Structure I
Amino acid sequence: MEALNKRITIDNDVLGGKPVIRGLRIRVEQILRAMAAGVSPEDLLVDYPELEQEDMTAVLLYAAEMIGDTRVYPVAI
């Protein structure tokens, strides 16, 4: 959890309050979507040299934390 607090920041003055990596204006969502599209963390580190491996871990941890407490209820149709 410490990695998350240090690496993922939310500031209303930066990209409208979207979660970003260390205030770098690189959105967590941007990295997650790239990974979902098949871009490897290694390639992302090349594409964004200001990122570190620990940032990739923090992005995944952030995503897990966001859905971890989500409850899904069945809806009768």
Structure II
Amino acid sequence: MPVTAYVLIQTDVGKAADAARVIAGIEGVVSAEDVTGPYDVIARARARSVDELGKLIVSEIQRVEGITRTITCPVVNL
């Protein structure tokens, strides 16, 4: 069953728009938008498994220049 998650992202000052553009182009990312508030970018990601989601976040999203912190919030289907 596919896994969907929201990734809450903090960036260096002035890096949110660039980070959102780069993240939006990563395979497995459904959307990425720069926002205001405690987080600078919120992305929606989808993967085939929790393991693949973890690899997507650690190997792809967290490597984007300017990102300082991520929090992953998996979507729960009750």
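Throughout, read-outs are computed from the coordinates displayed, never taken from laboratory work. In this text, all values refer to a predicted model and were calculated from it rather than measured experimentally. Cβ atoms are built from the backbone, for glycine too; each structure is taken alone.
The table that follows gives values for the structure above.
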read-out	value
Per distance in nm of label points 7 Å out along Cα→Cβ at positions 42 and 66, the highest-valued of structures I, II	I
Relative contact order in percent (Cα under 8 Å, 6 or more apart) - highest-scoring structure of I, II	II
Percent of Cα pairs over 22 Å apart from the coordinates reads 27; which among I, II	I
Computed -7000 for helix-only ellipticity at 222 nm (-39500 (n - 2.57) for each DSSP H run of 4 or more, over all residues; to 500) - originating structure among I, II	II
